[in-house]
Structures are given as structure tokens and as C-alpha cells.
Structure P
Amino acid sequence: MQLTTDGHKAYLNAVEGAFRNEIEYAMLLKIYGNAPQPDTRYSPAEYIGCRKENVSGEPDWKHVSTSCVERSNLTMRMSMCRCTRLTNGFSKKLENHACAVAVYMMIYNFARIHKTQRRTPAMEGGIADHVWSYEEIAALLPEPKAGPRGPYKQRQNS
């Protein structure tokens with residue numbers, strides 16, 4: 001298995017902990033120019049180039065790229081406003097964010113037909129034999145727990 005990450009230092013320990021250096025692992029370090037002027041602070045700095053570094057194993061250099069994961073991140077940000085910068089749609093609790101991402105991934109992989117494949121990624125990977133309905137996905141959720149006023153009971157005016 002081969003893995004490529006960007007230069008974020010936290011990935012070094014995470015990858016070592018997950019794979020124990022039994023992986024072909026490279027880092028793709030992007031090099032940027034000067035920071036933009038204050039009036040364009042939300043614009044990215046000028047991209048100058050990149051440098052590839054071997055972290056462990058013997059990665060295939062022609063496949064050292066972060067393009068696939070960057071495209072995946074863009075698709076998620078465009079599909080869920082809670083993953084977009086400078087928005088009021090963000091999750092206020094980590095648990096809510098994790099649930100929203102899990103639902104998105106389930107729908108993306110099991111319920112959404114992709115134009116290039118003409119089927120879902122789960123079908124393409126051989127782990128599903130049909131396009132899942134939203135009802136099938138919702139049936140996977142556990143029953144809601146009763147709170148102090150019972151499940152989903154509205155407050156009564158006194």
C-alpha cells in the first residue's frame with residue numbers, strides 16, 4: 001500500500017501509529033511564495049513548486065500525489081456547508097460534525113450514482129449489490145434514547 005500526505009507534521013506520528021512503517025509513504029511538500037497583501041488575505045499565496053520526500057518504504061514516485069484526496073475534500077466542502085470556511089453552518093459540537101460526515105460518506109458511497117462509474121462506489125468495490133435508499137440508510141440508526149421529557153416530546157406551555 002502506498003500513501004502520500006502533505007507536509008503537516010502530525011501525519012508522521014499518525015501514519016507510524018497506524019501502519020508501523022509497513023507502508024510505502026511519501027510526503028508532498030508544496031512551496032508557496034510570499035503571503036498575499038492584507039486586502040487579499042483570503043486568496044492563496046502564489047504556488048511556486050513542490051518537493052517529494054520519502055518517509056518510509058519505497059514509494060512509486062510517479063504516484064506521489066495528493067490530487068485524489070484534495071478532490072475528495074473539495075467535493076465534501078461543496079456538498080456540506082459545515083465543511084466550508086467562513087460560514088455560519090459549522091457544527092458547534094464535534095459529535096454533531098462526526099455524525100454529519102458519517103451520513104455524507106454513507107450517502108456518497110452507497111446511495112449516490114456516480115456519473116463516470118454509472119453506479120455507486122460501494123457497488124464498484126463489490127461491497128453492495130444495489131443503490132441504497134435513504135430509508136435503508138436511516139434503518140441503520142439506533143433508536144433514539146428517551147430524554148427527561150421522552151423522545152422528541154415538545155415542551156407544553158403552562
Structure Q
Amino acid sequence: MPPSPQPSTLLLPPLPSKKLVQTILVTAFIGFADSAYLTAQHYFALPLPCSITHGCEKVLTSVYSMVGPIPLAAFGIAFYLFVFFLALDILTTTQMSLGRLRLLTIATIIGFLMSVIFESMQAFLIHAFCQYCALSALASTVLAICGVWLYRTASSSFSK
């Protein structure tokens with residue numbers, strides 16, 4: 001008797017909701033654009049209008065805004081691109097694997113948790129808020145909600 005396939009390699013039926021994946025794509029693009037702007041601002045000293053929170057400069061020049069010589073926003077670019085291309089792969093695949101959905105969900109949850117940490121640092125360590133960071137936190141929250149919702153919907157349709 002051949003061994004049963006591992007859960008991560010099982011193929012799922014077609015997506016139950018393409019709208020969720022499309023929401024992930026749009027949201028990941030918004031997060032990418034936000035992170036790309038902040039990264040460009042860091043390296044090229046672009047103007048940084050901060051009309052809502054008035055704390056952007058303090059947050060973006062704090063000791064917590066960098067990991068070594070790399071601004072946190074550059075890590076945001078990598079995160080949002082990863083989520084975008086993974087969601088694009090899921091959207092364009094006729095039969096997706098549970099492993100890819102699980103990876104997308106885990107990535108979005110990690111992004112959300114990192115945003116909680118960064119927003120907490122702004123509140124409790126820096127005592128200032130950045131509207132661009134808040135936009136990224138909102139994007140990662142939407143991504144996590146959609147990622148978990150998509151995984152639950154798809155995996156429940158698989159178990160039927």
C-alpha cells in the first residue's frame with residue numbers, strides 16, 4: 001500500500017474566494033509602496049510630509065528604526081513582495097497546495113505580530129507615531145485577517 005501524501009503536498013480544490021486573494025494582492029502592493037517610499041526617503045532624503053501624526057521624523061530617525069545599516073522599511077519591502085508574489089501564485093494556480101496556503105497564512109501572521117511590536121515600540125519607547133508606519137500596520141493587519149480567513153475557508157472546503 002503506497003504511503004498517503006503529506007498534508008503540505010495535498011492539492012486543494014480551486015479557491016473558494018478569489019476576492020480574498022485579490023484583497024491580499026492589493027493590500028500587499030499598498031504595503032510595498034509605503035515601505036518603498038520610506039526606504040527611498042531614508043537613502044535619498046526625500047521630503048517626508050507627516051500631516052496626521054506629526055511624529056514621523058522622530059520615529060524614522062530613532063535607534064529602533066534600523067537593523068544595523070538597514071532601515072526597517074527595507075524589510076517591509078521584502079515582506080510585502082513575498083506576500084504579493086505568493087498570493088499571485090495562489091491566484092493563478094488552478095489547484096493550490098495546502099502548503100502554499102499555510103505559508104501565506106504564517107507569513108501574514110508574522111507580519112502582523114511584527115507590526116504590533118513596532119507600534120508598541122512607538123507608543124512605549126519612542127513616544128511618537130508615524131502615519132506611514134500606521135499604514136503598514138493596517139496593511140499587515142488586513143493581510144493577516146485575509147490570510148487566516150482564506151486558509152480556514154480553503155481548508156474547510158478541502159475537508160468536505
Structure R
Amino acid sequence: MTRVRPRLVRYAAAGWGVGELWLVGEQPVWHELPRGTDADGELAHPLVERLARYFRGDPLSFGDVDLGVEWETPFQERVAAALREIPWGETVTYGELAALAGHPNAQRAVGTFCARNAVPLFVPCHRVVAAAGVGPYGSLGVEYKKRLLALEGHAL
């Protein structure tokens with residue numbers, strides 16, 4: 001079996017920094033959200049152009065993007081599908097997402113799924129909040145999550 005190596009495309013998002021999108025063919029398999037200092041980036045791929053527009057505040061969805069991600073379990077596949085249906089500017093709690101995915105009371109497993117999400121924005125885990133507040137956002141931290149939600153017009 002031949003394994004295809006992902007292609008790296010870097011992009012700049014004004015005011016956000018530089019992000020990285022890893023593609024196999026045309027499918028995203030990994031996405032590093034922009035951070036750090038602004039720098040010139042490639043705009044050589046249609047997805048990169050859409051990401052740049054998103055970070056300028058255009059209300060875009062990435063639900064139509066075919067992902068090159070193979071979910072480990074049917075549960076993870078259902079969570080990803082349910083999460084991709086949450087529109088721009090809206091949020092759900094971890095418990096609500098678990099219920100939408102057909103697994104009420106699996107909010108901790110949903111949290112684990114979100115923490116391991118390799119394709120943020122394409123599977124928008126920043127739209128999942130804790131019942132008592134915003135909740136964590138991995139290595140980028142809660143302030144980054146708040147900034148993404150504010151970009152989408154969500155009142156915090």
C-alpha cells in the first residue's frame with residue numbers, strides 16, 4: 001500500500017498570525033490555527049483563501065469540505081457530523097452536542113473528541129462550550145477560543 005505524504009500550505013490571517021493547512025490531495029488532514037506574528041503566506045489553494053476570509057470576519061462554513069480524516073470510532077464520526085452542523089455564531093454545550101450525536105450523557109467523551117480535533121474550523125470545536133462558561137481550548141487557550149467566538153459575533 002502506498003502512503004501519500006501530506007502537503008503543507010501556510011497562510012497568513014491579518015491580526016491572527018500564520019496558520020498551517022496539511023492536505024492529502026484536496027482534503028485537509030491537519031489544521032494549525034494561525035498564531036504568532038503576521039507573515040506572508042501562500043494563497044495558492046482555495047481552502048486557504050476561504051480561511052483568510054473567515055479570519056477577516058466573513059460568516060463562512062466549512063461543512064462542505066471533504067475531510068481526509070478517518071474517525072477512529074462511529075461515535076467520533078457522529079460527533080464530528082453533528083458539530084459540523086452548528087452554524088456560525090452559535091454554540092452548544094458538551095452535553096447538547098453529545099445528545100445531537102445520539103449519545104446523551106457522553107459529554108466527557110465529546111470533550112475528549114474536541115481536545116483531539118485535528119481540523120479546527122472544519123470541525124468547529126470552538127463552538128462547544130461548558131455549561132458554566134466558555135470552557136478550555138487546548139494548547140491555544142480559552143482566550144483564543146473567546147476570540148474565535150467574538151469573530152463569529154457570539155456575545156460572551
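If log10 I(q)/I(0) by the Debye sum over Cα atoms at q = 0.12 Å⁻¹ is computed to be -0.50, which of P, Q, R is the source? This value belongs to structure R.
One of P, Q, R was used to calculate relative contact order in percent (Cα under 8 Å, 6 or more apart), giving 18; which? The read-out was computed on structure R.
Values in this text are rule-based calculations from the coordinates and carry no lab data. Please read these numbers as outputs of a predicted model, since none were measured by experiment.
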